[in-house]
Every structure is written in structure tokens, then in C-alpha cells.
Structure 1
Amino acid sequence: MRIVVTNCNTTQEMTEEIVRGARAAAGPGTTVTGLTPAWGPESAEGWLDSYLSAAAVIDLLRTYESPYDAVVMAGFGEHGREGVRELVDVPVVDITEAAAHLACLLGRRYGVITTLERSCGQIEDSLELAGVGRNCAVVVGTGLGVLDLGDTARTEAAFLTAAERACAAGAEVLVLGCAGMTGLQRVVGEKLGIPVVDGVAAAVRLAESLVALGLTTSRAGSYAKPVPKRRQWGAPPPGRPPSP
């Protein structure tokens, strides 16, 4: 089984960290390939970054030619999953909804711990669109930027502080609200004494299940293939016509 994991930003080091977490979660025989957009934001933190990221990831998959069986989109709360589902003919699993769906199996209400506070509303909207927003007790920011997550001790301390707020709001399960937090669940889960779901691991396992069951995106309605038309994907090289 071949799974491609798309980072939502252009930071290659983050792609590598995400891939390590994805491979740790994958079953025997599954290969994981990480893809980094060639353009877009170095970290996705806000609406502008998210829309840029969505277009960059779609463009990345549009031009990726190696065979694969499923896509995992590793951008928590980021846009683009619906467009990718129209584009590709394999299952597409977004880490946001994957983590939330698994959290709903573990407790009545879950909380999301993310990076900057400015991302909270965007994540809430993404969860509502995925149909799992009503089970979310709260989305709490740690105050850390995406590129700050490399400082493990600082990230862990900020996560635990935010987790206290989430538990006080009624969360019975916690979700890592950023792909850059992958791996943190093992440490903080033990300290908190409640389940902590990593979206990357959840998405990989769900993607494997869909492939194994022979299931993929329905074309009956919402995710029908895009209407054939001329589409301009950026400025074409001189002498070359626009891509279809």
C-alpha cells in the first residue's frame, strides 16, 4: 500500500517530521512518501496562509506522477480537502477530521490543542464542515507558532497548560491540533491520564482501512470530477500553452 502525505507548508524539515510519525503509525507493507509544496507559506497560520496552502497542495498533487493508493493531508484545520477529493481517484483523509472521528470513539467530548489562538476559529469551522464540531468542547491555542514546535520542552509545557483549560471546559479526549505536534501524544498522554489523538497517525490508519476495504470517494454529487474546462495554473513558461 502506498500513501502520500502532503505537508501544508514549504518547510521540508516539518515534512520529514510528519513522515516519521506517519511511518511509525503505518502497518507492515505500507510505504509513506512525504510531499512538500514548491510554493506557498513556510507555515500555515491564518486564513491567507490556509488558502495559499490549499492551492499549493492541489497543484502539487495535480503534477505528481508516481502511483499511490491514498492521500493524507497533514494540515490541521487547513483548507483544500474537498478540492483534492474532486481531483484524485483515491481516498483522501484529512488529519483534522480523522483525529476528531477517532476522538469521538473514545469520549463524549474532545478538545483540540493547537498553535496560535488565531487558528482556533478556522479549526472550529473545519470541524463543523466535517460534521464533528458538535462533539468539540473547545479549541485552545498554546501561543506557539508552527515553527516554534521544534523546541520539545517548550512545546510540551505549553501543551500541558493548554490541556488544563481544555479539560476544564469538558474535554474527555485531547487532539493534537497541528501536524508539527506529531509524537507528542506519547509523552503528554501519560502525564494527563486521558487519551491524546495524533491526527497524522489517525489519518494514516484510516487511509489504510479505506484502501483495504476497496473504498474511495463517492462521485455521486458533491465530489464529482471537476467540470472539464481550461484552467490557468499560474503563468506558463514562454511558448507553452496553459495546462488543462
Structure 2
Amino acid sequence: MIVETEVLLIAGLILLITATIQGTIGFGSNLLAVPLFAILDARLLPAPIFIATMAMAISTAARERHNIQWTVVRCVAVGRVPGTMIGAIVLASVSVAAMQILIGALILLAVAVSARSLSLPATRRVFTTGGLVAGFTATTSGIGGPPVALTLQHLSGPALRSTMGASFAISVIITLTGIAAAGRLGVDELLVGLALMPAAIIGFLISGPLRSHVNQAQLRTAVLVLSTSAALVALTRGIF
């Protein structure tokens, strides 16, 4: 697996922008970056993007650690395990073209879920189910945020950001284990992920002073629109 320098630079710029968005509104990094990575070079998925954004998730959780809802984090982690196992089985059996189609379809589904203001009860069962779905979608496509975010809509901004960050920081270990079991995580993927990590960290640092100045509703809408466009392109490339 040899990823060209030009590809890494473009991917780094994408991550810098999307990490800034996630640090500002609490979600959106992988939802926007994954379809763009699929178009740019499918080898960037799914392991490298998880490795690259791990430090950002830990930093997000630490920045607002007093707002973390640990009951939610534990339930999501429990659900991630079977979801990841199912996802690993699927991941081990798909081609690059099939992966692009799968990514496009899952992102369109994730956008639809994110766009709907569904009111789910704040129960352990709901949080665990969200973790199960997230485990599958994260392992197969690199997108695990929307299923969890849907169950956390009752939380305030700081609680949502910190809880999502803590959940991702713990769940990424489970997800990477599943990806490795599917034969999609080796030294090359690790090195690419580490090379992209500084971009995600810089994006997180930029997001700090922006949180109180950005119109989060408009930015959220822009993320969903751009993600939809990128998903359609990835889907088209996988089919044709």
C-alpha cells in the first residue's frame, strides 16, 4: 500500500477542515471526510481515518470532560462489540468498487438519520442499540457518529461533544480490532493514519475559539448537504 504524497496532502487538508467542523458542532468529521476519501483513494478507508482522528476524539472528550455522560459511553461500547463483529465479516468480503457503493449508501442513510429530529427515549437499551449500529457502520465505512448522535439529541452542546468524543475514543479500539480481524489493518494503514493525525489535531485546535462564533445550525446543514453530494459521487464511481 503506497499512498502518493499528493493524496496525503489533499487528505490532510480534508481532515483539517472536517476536524474543525466536528470540534465546533460535535459531529461531521467522518460523515464528510469518508465520502471524499472514497473518491480520493479508497485505501484511506477505513483504518487510516480512525487512527488519524483518534487523538482529536480524546482531546474533545478531555476539553469538556466534566460534561461526559459515562452511562451512555458504557452502553455504546457494549453495543459496539457485536456490531463490529458483523461489520468485520462484511468488510472482509467486499471489493474496492463494492466498498465505494457501500460507503455511498451508508452515508446517504447516515445523512437521512442525522437530518431527522427523531425523539428517542434516553434509555440504556436505546444507547446500546445505537452503539451496535455504529459498530457495524464504523467498521464497514468509517462512519459511526450518526447512529450514536441520534440517541443523544437530548443533550446540550458541551455534553453532546464530550460524550461523543469519549464514546469514540473508547470504541475506536473495538473498531480497529474488527478491521484488523478483517485483514484491513497493517503497518501501511497505521503509518498513513499517523501521517494524517496532525491535520486532525490542528483542526481540533482551530475549533476551540470558533465554538461561540459559528452558526451551528447553518454549519450542520452545510455538512449534510456536502456529505450527500460526496456520497452520490462515491456511489456513482462504485457502480460505473
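Nothing in this text is a laboratory measurement; each read-out follows from the coordinates by a stated rule. Small disclaimer: the values here were computed from a predicted structure and weren't measured. Cβ atoms are built from the backbone, for glycine too; each structure is taken alone.
Which of 1, 2 yields 51 for percent of Cα pairs over 22 Å apart, as computed? Before the final figure, lay out the partial values.
Values: 1: 51; 2: 47.
This value belongs to structure 1.
Matching task: 21 is the computed value of relative contact order in percent (Cα under 8 Å, 6 or more apart). Pick the structure from 1, 2. Don't skip to the answer; put the middle values down first.
Details: 1: 21; 2: 41.
Computed on structure 1.
In terms of mean count of other Cβ atoms within 10 Å over residues 32-39, which of structures 1, 2 is highest?
That would be structure 2.
Out of 1, 2, choose the structure whose coordinates give volume of the Cα convex hull per residue in Å³, for residues 160-231 alone equal to 128 when calculated.
Working: 1: 182; 2: 128.
The correct label is 2.
Just checking, which of 1, 2 has the largest value of mean count of other Cβ atoms within 10 Å over residues 104-111? Walk me through the intermediate numbers first.
Numbers: 1: 17.5; 2: 21.8.
Answer by largest value of mean count of other Cβ atoms within 10 Å over residues 104-111: 2.
Here helix-only ellipticity at 222 nm (-39500 (n - 2.57) for each DSSP H run of 4 or more, over all residues; to 500) has been calculated and equals -27000, so which of 1, 2 was it run on?
Numbers: 1: -12500; 2: -27000.
Source structure: 2.
State the single structure among 1, 2 that was used to calculate FRET efficiency 1/(1 + (r/R0)^6) of positions 184 and 224 (r between Cβ atoms, R0 = 35 Å, to 0.05), giving 0.80. Mind dumping the intermediate values first?
Numbers: 1: 0.35; 2: 0.80.
It was calculated from structure 2.
A value of 1.7 was derived for distance in nm of label points 7 Å out along Cα→Cβ at positions 56 and 80; which structure in 1, 2 was it taken from?
Corresponding structure: 2.
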